[in-house]
Every structure is written in C-alpha cells, then in structure tokens.
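Only the coordinates and a few stated rules stand behind these numbers; no lab work does. Every value quoted in this text rests on a predicted model; they were computed, and no experiment measured them.
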Structure 1
C-alpha cells in the first residue's frame with residue numbers, strides 16, 4: 001500500500017537535479033552549493049532548503065541543518081521531507097546535548113534519569129530502578145522521579161516499594177494523578193480491591209479521559225462483582241482508546257454476566273482482531289530490527 005504524502009512531492013526543479021545527483025555521489029559541498037544557488041532566486045522553496053539541510057547534516061553541520069529545516073517548515077508546515085529530516089537532525093543534536101550533560105554534571109538527577117529511561121527502553125528494569133534511586137538521592141522530592149521509580153518497581157512486582165514511592169508522591173502533591181493511578185494499579189495487582197477502586201476513582205476524576213485508568217478501574221469493579229459499574233468504565237476506556245484489547249476482553253465478560261450475549265460476541269471478535277494486529281506489529285518490528293538505513297554512497 002502506498003501512503004499518500006501530506007505535501008505531494010513535485011518533480012525537482014532543473015537547478016536542483018544536479019545538486020541531488022551530487023548529494024548521492026557523496027559530493028556534499030557541491031550539493032550544498034547547488035542548493036544555495038537555487039535558493040538565491042527561490043529563498044523560501046522547501047525543496048532547496050531540504051537539500052541544503054541534508055548536505056549540511058552529511059558534513060556534520062547539524063545546527064545549520066536544523067535551522068534550514070525549520071525555515072522549510074515555516075514555508076510548508078506539512079512538508080513530509082522537512083519533518084522527517086528535522087526529526088533525524090534533532091536526534092543527533094539531542095544526543096550531543098546529553099553528552100554535554102554527562103560531562104557537565106555526571107552525577108546529577110537528570111543524568112541518572114536519562115540513564116534510567118535508557119534502561120527502561122531496553123527493558124532492563126533492575127538497572128533502571130538503580131538509576132532512578134540514584135537520581136532521587138540528588139533530588140529526593142521530585143514527584144516525576146518518584147512516579148517513574150514506582151512504575152519500575154511495580155513492573156518488577158515489588159509492590160510494597162512501589163506503594164511507598166507513590167504514597168510519597170501524594171504527600172508532596174495531593175492532586176498528582178500518577179500517585180493515585182500507581183497506587184490503584186499496585187493494589188489491584190495485589191488483589192486489594194477496595195483500595196484499588198478508591199485510588200483509581202480518584203485517578204479517573206483527575207484524568208477522566210485516560211483509557212488505561214478506566215480499564216484498570218473497570219477490571220477492579222468487575223472483580224468486585226460490580227458488573228454495571230465495570231461496563232460503564234470499560235466502555236469509557238474503549239471510547240478513549242479503541243485499541244485497548246484487554247478492555248474488549250473484559251467487556252465481553254461483563255456483557256456475558258449481564259446477559260448480553262450478542263454484545264459479548266462482538267467484543268470477543270474485536271479483541272481477537274486487535275490481538276492479530278499486535279502479532280503482526282511485533283513481527284514487523286522484529287524484521288525492522290535487522291535492517292539499517294544505508295547512508296549515501298561514499299565518495300570515491
């Protein structure tokens with residue numbers, strides 16, 4: 001399937017064709033020169049700005065490339081190429097800033113937080129917890145860090161520790177959503193349903209459009225035999241996030257308990273479709289993990 005571009009790609013102007021050829025030959029300085037020549041008569045042309053930015057980035061001039069791409073987006077906010085390459089350049093610039101952070105403040109809360117988030121992305125939760133704890137030594141009253149550490153401890157099934165962190169959050173900020181949400185889910189995982197329902201209701205009050213919160217609350221209510229309450233929450237969950245497979249599975253159970261067999265079958269069908277989609281997504285992700293984007297051909 002071919003995806004339609006938001007900003008259709010026009011045939012490159014004759015003045016830019018040579019610049020594009022030079023770029024793919026690895027002649028980045030010549031490509032930049034061709035782009036600048038074109039921009040003298042077309043100063044706001046996104047195609048010229050994008051080519052110039054790509055040539056500059058290829059030469060390591062990422063800050064200049066960033067500015068050119070921003071200029072291209074001011075001229076055409078939906079330009080696909082400008083958006084894509086701005087994302088690439090921003091990642092490189094961001095990495096440089098993180099390296100500066102590590103050099104400037106290697107034991108700061110933000111440095112340890114960055115390391116923790118990196119470990120979370122790698123699914124190394126034990127190391128993530130260590131880094132979040134180190135971050136909290138530097139900034140012990142950070143509700144952001146306490147919530148993040150509570151989440152990791154919960155993923156590690158260390159519910160007592162998670163509950164301690166979330167409780168500290170609420171002492172520091174009594175209306176903090178993540179504290180109520182985290183406490184509710186932690187108590188739900190420990191099958192402490194009255195506490196789970198109490199905290200999740202507070203979380204839903206603070207963020208009524210959170211599909212995950214309504215899903216957790218619906219699950220707790222269903223486990224407490226409150227079928228009607230569960231139906232209300234689970235319907236709200238899928239209204240907010242139509243791809244919540246678990247919510248459809250629980251909805252099917254709730255509908256069945258309330259005698260609504262047709263609705264139960266429809267929810268089971270939807271849950272099955274979403275499960276197939278998740279498997280397809282994982283399969284594609286595994287394939288993409290083995291691929292890499294080839295750089296332009298090296299200059300001979």
Structure 2
C-alpha cells in the first residue's frame with residue numbers, strides 16, 4: 001500500500017483506516033500481526049497512544065531522534081507527543097499493536113490523567129524495552145484476549161471489558177518497564193545518564209528554549225561540560241541535539257500543507273518567519289517552501 005507522504009499527524013481515524021484489524025471505534029483498535037512500514041521513511045506523530053510488540057525480524061525504531069533496535073519481544077510505548085519513524089527493516093519484520101485514545105480509558109476511571117500516571121507513557125521515558133520470552137509472551141496473550149473480546153458479538157459489554165483488559169495490560173507493562181529501567185540504569189555510566197537526561201529535557205523544552213545554557217543550568221553543570229559529555233556519548237554536541245529536535249518538529253509540521261510557514265515559525269517560537277526560514281535552510285539546505293515541494297514528490 002502506498003501512503004501519501006503528506007501524512008505527518010496520523011489521526012486516530014486515519015490510523016484505523018490504514019491498520020485496524022478489529023476496532024470498537026477510532027478510540028480503540030488492535031491489529032493483526034503485520035508490517036508497520038507504510039510510513040517508514042517519514043517521521044510522524046500519532047493521534048493516540050500506541051503499544052506495539054515486534055514478533056518477527058528486525059528494524060530500527062526512531063523516537064524523538066533516538067534510535068532503538070526492534071527485535072522479537074521488543075515493546076514500543078508511544079504517546080501523541082513522540083515523533084516516530086521505523087526504517088531499515090528486515091524482510092520478515094512483523095509487529096502487532098493496539099492504539100487507544102486518552103478518553104477511552106478516562107471514561108472508565110473518571111481520571112483524565114490516568115494514562116500519564118504510568119511512567120512508561122511520560123515523554124521522558126525510554127519508549128522501547130526488551131523482554132525475555134516470558135514477558136513478550138504475556139503481552140501477546142493479552143492482545144489475543146482483547147482480539148477474542150472484540151470478535152465476540154454476543155458480549156454486550158465488549159467496550160467495558162476491553163477497557164478493563166487494557167488497564168490490566170498497562171499494569172503488566174508497568175512492572176516490565178520498572179524492571180527493565182533498573183537494569184538499564186545500572187549499566188549506564190554517569191556520562192551516559194547525564195546525556196540521556198539532557199536529551200529528554202530537550203524534547204520537553206525545545207520549542208521555547210534553544211540555548212545550551214538553559215539545559216546546563218537545569219542539570220547543574222557548565223555548558224562546556226554538558227557539550228563535551230553529550231558529544232562523547234552520542235557523537236553530537238548538545239547544541240546539535242537541540243537544533244535537530246527543532247528541525248525534526250518543523251519537518252513534521254511543514255508536511256501539513258494547511259499550516260502556513262508563518263504559523264510554523266510561530267509554533268516554534270521564532271521571532272518571525274524570516275528568522276525561521278534562515279534557520280531551517282542552514283540546517284537542511286532547503287527553504288521551508290522548497291522542503292514542502294520535495295516532501296510531496
């Protein structure tokens with residue numbers, strides 16, 4: 001299937017159209033085992049929350065400019081605030097996933113911030129964890145249970161049951177995530193930890209804050225130390241990470257032709273369209289308007 005390259009914000013309704021195997025509405029659906037690659041070469045932001053698991057093959061999953069290897073058992077947890085891209089997939093790469101809206105769970109819990117109570121759905125969380133056979137198998141069993149529930153037309157409480165199963169699944173993932181997080185943290189050096197915290201802060205504040213000094217003050221280190229540490233760990237300076245985050249966001253927004261360049265500049269807190277255009281061309285080689293033409297080809 002060929003998907004328009006103009007898709008940047010993948011709304012829930014479009015998500016259902018492209019991928020849904022079984023759904024209640026656009027607020028909740030599950031897929032069969034399949035390849036999630038129709039948008040692979042282009043970064044996009046989802047309109048819903050995603051829980052996906054790789055069942056076969058390998059690929060590279062890019063989330064907010066950080067790349068994670070996908071392999072059987074790898075679990076992806078993405079929010080509407082993440083910018084996603086999947087690339088470099090093997091021929092046998094397959095995954096299974098479900099997508100839901102924030103409101104889908106809020107209707108049951110009465111808490112509009114229930115989803116954010118899970119650490120793995122916070123923007124600062126590592127969005128991919130690696131399970132052993134037991135953890136991955138358990139997630140697939142829950143997905144099977146959800147699918148069976150959706151297929152049961154005689155169940156008058158399918159929606160309520162799916163909400164309950166999804167809530168249970170979130171707690172299972174919370175346990176897996178916390179164990180994985182402890183292991184990961186234990187393997188990190190202090191420099192790696194500082195670099196990881198910095199990158200997470202960048203994706204919280206890059207729209208408003210573009211100076212290394214701002215982040216170094218938050219981290220209680222000098223700008224020089226932060227820049228040198230991030231460069232040593234990642235191969236890019238702190239300033240390059242900030243610039244790359246802004247450019248990535250700009251590309252996602254620019255692919256929506258209904259948004260003017262001036263509106264893009266304003267959303268990224270540039271003083272005017274001209275300064276944004278110069279910044280964008282310096283880092284991409286294209287003006288914002290030229291980029292739109294290239295991206296639409």
Structure 3
C-alpha cells in the first residue's frame with residue numbers, strides 16, 4: 001500500500017541544509033525519529049532527498065509517496081494550523097500546548113464564559129441517558145463504560161449554535177457541513193468514560209454505511225463548559241497526556257490521516273468526576289459532508 005505524506009517546506013529546507021553540511025543520512029533519519037516522526041516516513045523522506053541529489057533532480061518540496069506494505073500508521077502534517085494562535089472570525093484562539101502522537105493541541109478561551117453558560121442552559125432540559133454505538137451491531141445502546149447524560153444540537157439550530165459551528169469549523173480547518181451536530185454531555189459525581197476511540201470503527205454494517213455516506217471522523221474538538229472541582233480529566237493513556245477541565249478551554253485531536261488510516265495513539269478516556277459536575281461539548285468532523293442516518297438519529 002502506498003500513501004501520500006505531506007510535510008512542511010521548512011522540513012525540506014532543513015534536510016537540504018543538513019545534506020549540504022555533510023551530515024550522514026542516518027543521522028538525519030535518527031533526528032527525525034527523535035522528534036516523533038514515523039521511522040518509515042523518516043527513511044523514505046531522507047532517501048528521496050539523497051536519491052534526488054544523486055540523479056541531479058529536484059527534491060520533493062511538500063509531498064512524497066511512501067510505500068507502506070507493513071500498514072504502519074503514517075503521521076502527516078496536522079490539519080490544525082501552526083502558530084501560537086489560531087485565527088477565527090470571532091478573534092484569535094491561543095494554543096497552550098501541542099502533541100505529535102496523536103496530533104493534539106490544547107486551546108484556550110475557545111468559548112466565552114457567557115457562551116458556556118448559555119449552552120448549558122439550552123442543553124439541560126434536553127438531556128437524556130447517553131448512548132454509544134455498539135461496535136458489533138451498530139445500534140445505539142446504553143453502555144456501562146459511559147455514565148453520563150447527553151443531547152445533540154442540529155447544525156445551525158439557533159444563532160448561538162450557528163456561531164459555534166462556524167468557529168469550530170474554522171479552528172478545525174474543515175467545512176461546516178463536514179461537522180456532526182454538537183453533542184453536550186454532563187457527568188455527575190462518579191461519571192466517567194472508559195478508554196475509547198472517536199473514529200467510526202468499520203466493524204458492523206451500520207458503521208460501514210456511515211463511513212460510506214460521510215467518510216471517517218477525522219478530528220475531534222472537545223470544549224469544557226465548566227470547571228470541575230476535582231477529577232474529570234481527559235487522558236490519552238498511550239500518549240501520556242492528562243488535561244484538566246477548565247471552562248472555555250478545549251482539547252483538539254486527530255483520529256485518522258488523509259489516507260483514512262486510523263490512529264491507535266488517539267485512544268482517550270474521561271477520568272471519574274470526584275467532586276462537582278463535568279460539562280463538555282464535542283464537535284466531530286468528517287472527511288465529507290455529514291449525512292445522518294435515514295432514521296433521523298444524530299448518532300453516526
């Protein structure tokens with residue numbers, strides 16, 4: 001299997017400078033691996049630059065086709081923009097931290113305190129016991145590993161939701177129509193979510209139909225609507241990340257690459273709430289325009 005890997009032009013400049021300075025290709029590969037690049041990608045990139053020099057040809061500038069017979073997840077340039085702030089039509093959003101495996105960013109002040117309060121007030125009377133999609137049957141079921149209350153808004157349902165849909169799409173750099181409707185969840189004391197993935201596992205006919213309609217879930221933006229007195233952290237056990245809920249802040253992560261490969265490092269969970277309540281709103285983005293199920297259900 002081959003895949004197209006996209007990379008920043010700055011990386012091409014760095015590789016050229018290293019080779020011009022006489023650095024060994026193996027040393028450049030090791031430096032890239034030390035920076036969390038996939039070994040297969042690091043080898044392929046350096047090899048492409050070395051071979052181009054030998055042939056007197058132009059080296060790749062921002063894309064490279066990599067043969068990946070082993071099925072290794074190919075980590076590509078993030079969809080989310082680089083820089084200390086992310087532009088939106090409502091103003092810049094600060095980036096507090098970034099991670100590479102999975103592609104992850106902690107964002108500050110994604111929603112204002114007033115927006116958080118309004119969204120909770122709109123969601124509270126519509127909360128029902130949360131369900132998940134059973135990976136074997138594709139049916140919505142109540143699961144023991146998620147004990148919360150939840151609800152979905154329709155895209156653009158009111159002025160506040162339309163504004164948030166637009167802002168979140170701008171942060172995630174995908175069209176508004178690729179987004180699923182916002183999901184609000186409330187966890188009381190003891191409320192938690194076991195380790196899981198946000199991508200749609202193609203393990204049953206319903207999920208396969210969902211991916212065929214709308215493509216895979218590419219990315220998640222999870223925004224905290226309130227502080228939690230104690231507990232309730234979002235953790236990425238394979239990546240070593242733990243994020244404390246703070247009202248208005250958000251965690252962004254990507255679940256699959258542009259080839260549709262699913263990222264095993266995106267496993268995450270919600271730790272038990274020890275004191276207080278945990279309120280979150282989630283935006284999922286698809287590869288294509290999101291088309292709900294024919295029965296009108298807002299689950300995938």
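Identify the structure, out of 1, 2, 3, from whose coordinates relative contact order in percent (Cα under 8 Å, 6 or more apart) was calculated to give 16.
Clearly, the read-out refers to 2.
Rg/Rh (Cα atoms, Kirkwood Rh) was computed and gave 1.10; which structure, 1, 2, 3, did it come from?
1
Computing helix-only ellipticity at 222 nm (-39500 (n - 2.57) for each DSSP H run of 4 or more, over all residues; to 500) gives -7500 for which of 1, 2, 3?
So the calculation was done on 3.
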